Every structure is written in C-alpha cells, then in structure tokens.
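Structures are listed in the sections that come next.
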Structure 1
Amino acid sequence: MKPPLLLTMGDAAGIGPEVIVRAWDAQPAGDAVVVGCPTVMRRALHACGRQRPVAVLERPDELALPGALPVWTPPDLPDLNGLAWGHVDARAGAAAAACIRAAAGAIAAGQGRGMVTAPLHKEALHAAGIDVPGHTEMLQALCGVPEVRMMLVNAELRVVLVTVHQSLRSACEAITEARVLDTLRLLHPALQRWFGLGEPRVAVAGLNPHAGEGGLFGREEIEIIGPAVRVAQGWGWQVSGPHAPDTVFMRARQGEFDAVVAMTHDQGLIPVKYLGLDEGVNLTLGLPWVRTSPDHGTAFDLAGTGRADPRSFAAAWSLARQLTL
C-alpha cells in the first residue's frame, strides 16, 4: 500500500476538525490519517453526531482498526484542553503550525504521500509568534523551495496567482516580469503532469481595467506583463495576453483557456469563489509533493455546531488522491 494522505486538522477552534469528520464518511478506508489532537477530533465527532472511535497512532503510516478515525499526534503539540470554539487562541495557532511541520516531515520521511490542510487562522498563528501569512508560505519555508504559487481549481476554472497575501498596493509593486514568468514556469508543467494537458492554453490577465487600454489606464501590461507573455511564447508555450481581467475568466469558463494567471489575490479568487465555495480547491504549485486545501476559512461562527459544509474539504481530499495515486 502507498503511504496515506495526511490531513492536518487546522485551527482547532474552527471548523477544520468538523469538516474532516464529515468528509470522512464518504472516503475510501485506509486512504488518510489525521495529523492533530485526539481530544479535538473526539470533540468534533461529538459535535457532528458521529460515533466513530478514534485510533491514536504511534506513527502516521501505521494501520488503524477498520471504522476508526486514525489520528497521529505531533510530539510538540501544545495542550488544547479547554479550548473554546470560535475564538482566536495562541494555542490553536501553535497546534496548527505543529501539525503542518510534522506532516511535512512525515512526507519527507516516506510516511505520507501528500497533504490536505484544513483551514488555519492567521491571527492565531501570529498570536503564537509564528510570523508567516499562511500555509503556503510556511510550506515553502519547510520545503526550502525558491518559489510557490497558489492555484485555485474547481469544475469550471483553474486560476493561479502571481501575488497572494499582501496589501493591494504592495501586490501591484511586486508584479514584475520575472515574477510573472516564474508563475508560468510553475503552472505549465503542473497542467501537463497533473491534469494531462499536453499543450495547455494559458491566459494571462492584465492588472488594470481593460488590460490598461493601450497605456491609458496604466503601463504594467506594456512594460511587465506583455513582455513576460512574449518570452513564454518564445518557449513554444500557448500563452496569451494580457487579457482584460473582467472577461478573461468568463472566456476560460467557456472553454477557451485551460487556466488563467491572475495578478492579485482578489482578482483571481473572486471569480472562483463566486462559482461556489463548496467545490473550490487550493493546490500549491512548486512543492516537492502534493498539497491541497479547501477554498474557505475557519468559519468561527459555525465552529462547534456540526453544520459546516464538508464539500470543499472533500473535493480537496479527492483531488489530492487523484494526483497521488
């Protein structure tokens, strides 16, 4: 058997443990192991009305009894007893980071084949003294890779972001020809390897309204994005743009393009999330192994109710399985 997928529990005060529990019912036996706290997962089972026993594992690739929820606890996991639902807590931030570190180490040791991460809370991370914006940047540091990109996937769109978690002003300043090219270098082979696209058609969005309207609304398209597109075309790739951002996602949805490169976080995520949070998946490009996550946050207002929708987490799990089998 292949090593399991490792499901990190995310912020223990949020809906991560519950969406894992609710998604578990429809998944193949022996496919995954939860990296987290057994007490937290028992609490999530109770909140979701599940009677499944928790199997506490000595190592992540250990076999659990059929029907149990297997949980492997990182050795440096903080004590989470008495943790309240739905509140920022430094212990939850520290625990979420411990699970990510442990899962990455286990995959590097051959004890896992990929990672599916439940949502964490950035304020809780910072409260724990962990100064990273989120999962993507933490995993980049743990794996020691020079570049990573966030790719959002659903049934109708594939969107990869040039810039992610920073202010809009600083994101605009961070867009360079080299950064756009690095994004294309990560995206093109991923579309070939993971999605079976021999000659993927990639659309690059502009930054400004109407893709700058020939320089009337900004020169980024002329001086940065257009030159990057032409370099990629010189490599023989089917890359086009810069396209008007207000129509390029519709064109991709209609089948004209296989993926869209978006310049900023909201430019790319708004169209994906508008199509529905229930099936969106975040796939990290640039890591040495597969990592996916649901396209939503910790939803503190729902934590502890047992009503959190598990479909995006289930979709992330299914995509990770598809890409690692």
Structure 2
Amino acid sequence: MTELGSRKATPVRRRVVLGSALLAPMIASGVARAQDAWPNRAVRYINPFPAGGATDTLSRIYCAKMSELTKQPWVVENRSGGGGDVGVDVVAKSDPDGYTVGLGGIASHGISATLKKGKLPFDPRKDFTFISGLWFLPNMLITNLDLPAKNLPELIELLRKNPGKYSYGSAGAGTTLHLSGELLKLMAKVDVLHVPYRGAAPAIIDLMSGQIQLMFDNIPGALAQVRPGKVRPIAVTTLKRSPSAPDVPTINEVLPGFDITSWTCVCGPARIPQPIVDRINALSKQALESADVAGKYQDQGATAWWTSQADIVAYRDKEETRLGNIITQAKITLD
C-alpha cells in the first residue's frame, strides 16, 4: 500500500517540480521587466534637513533635473530632526525598490559613525545603498565686525593671547560646522568655547550682536551676510578656494592639511537591485554634469560631484576613518 501510494504520488511531485522550474524564469523575467521599467511612478527623495536651507535648495535643483530626465516626478520630502538622523533613518527603513532615495553625506555617514556610535537607529554603512556623489560645499569662518582680527593669522594670534575669552557658534553639535571649529582649535592650538545653536539663523544673529565673536557656516548662508557687509569673511574650510568667493583664502593656506568639506551623496536603503542602482547613477551623471545644474550649484557656492557607485562607497569609508581620527584627537563628544 505504501509502495503503491508512493508510485501514484510520483507524477504529482514531478508536476510540482516541473511547474516550479517553469515558473522560476517567469518570475525572474517579471522582476527584470519591473527593474527595466524603473521609474514608472514618482520617486520620493528624503532631505533630512529643514526646508529653505542650502541642502533643500541644492536637493531641489537635482530633483528637478532628475524629473526632467526620467519623465517622472522626484518629490522632495523634508524629514528633519536629530541632526539629520530622523530623515536618514526613513531612507534606511524604506522598501529597496528604487522609489525612495535620499540625501546622505558627511554628517550622517561620516561624522556620526564615530561621534554617535551605538546610539544611531541605523548602521551608517550596512543599512544603505550608496549610489553617487552629489555635491561638495565649503564651510566659511566668519567673524563679528568689531573683532580686531582682519585675517586668519591675526585671529589665531588674538585667540592665543586670550584663551577662553572668545566663543564660536555652529548650527549644532556634531555638524561639519562644529567639527570645523574643533579642528581649528586642535591645529591652531587655541582655546575657544563652542556654542551650538538650533540652526545657523540664530547663530548669525548672535554673531552680529556680539554675543559670539566667530562662527562657521555653510558658504551660501555665510555669503548672504558677507556680501552686504554684515560680517567679516576670514577663510573657507576646503583645501582649495571656493569659486564663489575666490578672494577668501583657505584655512589650509595657514594651517596646512586643514580640510572639512561638506560632501553629500545619493543613497537608498540596502539591497536596491543593481540594475536600478546603475540606472540612477547614470541619470545622476547626466544631471550633475549638465550645464544648468552645475551652474546653479556654483551660484549657491557648491560644486556638483558625480561619482561611480564604487567610488562613493570607497570615499565614505575613507572619510569615516579620517573624521573619526579628528574626533578622537580633538576629544569631541556630544555630552
């Protein structure tokens, strides 16, 4: 009875196996067609910072061009909070189908990897698909007009002669602006108090009123106050001078090796299918190397920055190590 039952079941099992074998390539073909069709609906782009700032303006320029190239809307969604951690976490926990990507960069994927290690709701490396570089943006050191120092050597001399007397502001603890100030303290061997603010706007107000004497800001915000003569530009934080402010020297010219460049990238959740990653990367190349996007970025003080997927992964890894060393040497904490 068992033997007979077994023989009768054999054709059934064969049909199941045969059906599965026939179905597998059909499923694979369907997935491939879905990937080939990307995008066939709107793409959500998460900006983990508030609307109206430099990251918002630059993100919208990129997304407008990507909308044009893909013939589908790229919708910018501002999900701020936690110094960018809230929005970045949204990206990490989204479906890996290519329809949710977002803004990553030095703060969330470089600095936080060390400064917030063990306290983040995501892994800065493993929980993301890094797709392409996006832009470089210098920070600028600016001072109150009443401060007697007119350039960086004079400022360093003033700070050394008055340890603990002066303070610098930033748009928040753990930002590239904070790191810029701590690296200046470390390399120039000066003692300056850090005053973190909830954004650059209140810091600028206190700078002009004399509550703080110097601050670091992203170059678009700094230039908005420099051009009307409300604050004094001292230096930019990149290795080379900014095309948007060619007369402003770099800190590197006085303190060789000083480099805090605010870089950003396009990223998505881990495990986005490779054909979709390749497609977004290729379209990003078209967008970022187009004359209109590059020109608009330069007007904002930024430099469009396309990379291959392999290059942005390698760059992020290198930056985590470099920035981690700075954080350790400068003994920077969020306490």
Structure 3
Amino acid sequence: MHDVAKMKVEDAPESQLDKAGAMLRVEACGICGTDARTFFNGDPRAPAPWILGHEPVGALEEVGPAALLPAGMERGDRVFLGSILTCGTCRWCLEGAQNLCVRHELYGYDPFPGAFAETAAVPPIALKNLIKLPEELPSDLATVADPFACALNGIEVLDPGYSDVVVILGAGPIGCMQAVLARDRGVSKVFLLDVSPERLELALSAVGSAVDDSWVPQDDNGVEAVLERTGGAGAERVIVAAPSKEAQQAALEMAGRKARIVYFAGLPKSDPVTPFDANQLHYKELAVLGSYGATQRQYRIAMDYLDRRQEELARIVTHRFSLDAIDDGFGAIRSGTALKVVIEP
C-alpha cells in the first residue's frame, strides 16, 4: 500500500528472521474488513509504503534458535496465525480476555508488516498465536479462522437464547458466520439484512439454511419490517455487523424491551462518533454492548468449527486471487460482489 486506495505489487526487502521468531511461507491470506477499511480510508498504523494482511496461513519455513513454539508444533507444520498480539501478563490476558490486552498490537500493522507477500515474519510476540492446522483443512478456508473467531466473540457477547429473534445487520462474511453461529444456538428466528441486494443474495447462497428471513431495508433501515415480523414486540437480540451509523441507530429502534444489542463493526477512525437515541436505551432498558477481536480460546474453537463444517462453511470464501491480482481482490470487496476474498501468493 503506497497511499489510500493505491497499491503496487513489487519486490520488497527480504524479511529478517528474529532469533526468537519464525518465518512463514504464506499459502493464503484473507482480506479482512480491517484491511479494506485501512486501504480505502487510511490508518496511521499502516504508514505507506506498507504491507497489509493479517489473516495468514502457511508453513513454518524457518524457526529461530530461541523461538518458543506452542507445544506439539515444529518447523514445516502448516499453521494459522491469530492477528491480535498480546502481552500475556496484564490482568485481561491472565483472565482469558486477550482481545482486551492493555498492550495489545495487531499483526499486519506497525511495527509488524503483514502477509500479503510470499513470506512473512512471525515476531516473537505472535508465536503463542500459532495454531496447527488440521490435516484436511484447506488453507483458503483456514484463513477464515480469524474473522470466525471474532464473529464467535460477537455472538458470545450477544448471548442469544432459545426463544430469541436475532437480527443481523450486515450480510458480509461476519454476518454470514454469525447467522450460522446464532442458528447453532437454537434461537427462534434469524433475520439477515443488508443494503445491497447483490450481497444479500450472495450471503444467502452461502448460509441461507441458517436464515429464516432476509430483506433489503427501506428508508427506515429495516425497523418497520422487524416490528411487523415480531408482532410489534421487536427483536430480543440485534447485532450490527456493518460499519454503519444508520444501522447502529436502527438497532436501537428495532430492539424490543430488555433486548441486548451488540455493536460489532467498527467505524472509520476518522469519523467514529455515532448518533445515539438515549431514550431508546432508557425506556426499553436496553443493554448496548461492544465486541472486539477474539481470544485464544475462540481462535481454537473457530479452527475446530471450520474443520468439522468444511463443506458448509467453504461457501463463505467466494473469491481467490493471486498476489499479482490483489487489486482485483480489494475491488471485489468494495463492489459488494464478494463475501470472503483470499489472496494465494
């Protein structure tokens, strides 16, 4: 990335092996929503020229002499690298909430170049995030473990129950994963909404069996339709899986009394302040919560989930591009014609 929305595929200096780190021969790296937001909006943590890419899967090509790999892992193994890098010693890490580490960093952002490359360095802080891939799990699907773990965190924060109506605002890859996860919780109904009819159709082709109803919201951002489908009561659970202020406000209005709402998707760092109808919160006694990243436990669950449900979840990966065609990959995301895009160097 040389500037906002400008990239080049070119030779870069060889990554140096840290004696306490490792080197990954990249087999696949997903384009994350965070990558896309950075590319199209800029981010001070990605000082140009910068190599993005923080959903990598590959083979451990080199291991430093002082590297401490996870138990049972060795050079040559195919691995996934979780992107949230944590200190391991603060209160939140010790309590298992590594996503809230007070000193956390993100792989693929300064000072750790990413994996849209043939090889990528794994810094010492990232070694504990390595997970060995199940033998039969394809590399392109394995990259989904990172966003899937984050989607799982969102559903765990949402905490839907058996009789709940769950509304998911945003039919991108995260929304698709959360539809599957919500259905597996045994909820009453799953509603999936998106402003793009093409993206919604694509989502339903991947996870339609998990969705009870879906539609493109009108001027009220889907509020009236949710109320109609719930007899005026509103939904018990709403998760906002799109970086949209309008969706965040609509979530408050379509939620029922005592409902729980999760703001999953982040807004651009240059414009993060959203309108908020506090009377909706007050009079309906809503719980409005945030969800960010994933824990090491959730990464492990996600990898096992993908391995067990390969045939079903593989449909979420709709596009694969070579490194030379990475610009087309970002274009597919921006156009809304793709769900999950994976780069295969």
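Only the coordinates and a few stated rules stand behind these numbers; no lab work does. Since this is a predicted model, take the numbers as computed values, not measurements. Cβ atoms are built from the backbone, for glycine too; each structure is taken alone.
Computing distance in nm of label points 7 Å out along Cα→Cβ at positions 240 and 288 gives 1.6 for which of 1, 2, 3?
2
If P(r) over Cα pairs in 20 Å bins from 0, in percent is calculated from each of 1, 2, 3, which structure is the one that comes out at 30, 48, 14, 6, 2, 0? Walk me through the numbers on the way to the answer.
Values: 1: 33, 54, 13, 0; 2: 30, 48, 14, 6, 2, 0; 3: 31, 58, 11, 0.
Value 30, 48, 14, 6, 2, 0 for P(r) over Cα pairs in 20 Å bins from 0, in percent corresponds to 2 out of 1, 2, 3.
Please state which of the structures 1, 2, 3 yields -14500 when helix-only ellipticity at 222 nm (-39500 (n - 2.57) for each DSSP H run of 4 or more, over all residues; to 500) is computed from it. If you can, show how the numbers build up before the last one.
Values: 1: -11500; 2: -14500; 3: -8500.
Answer by label: 2.
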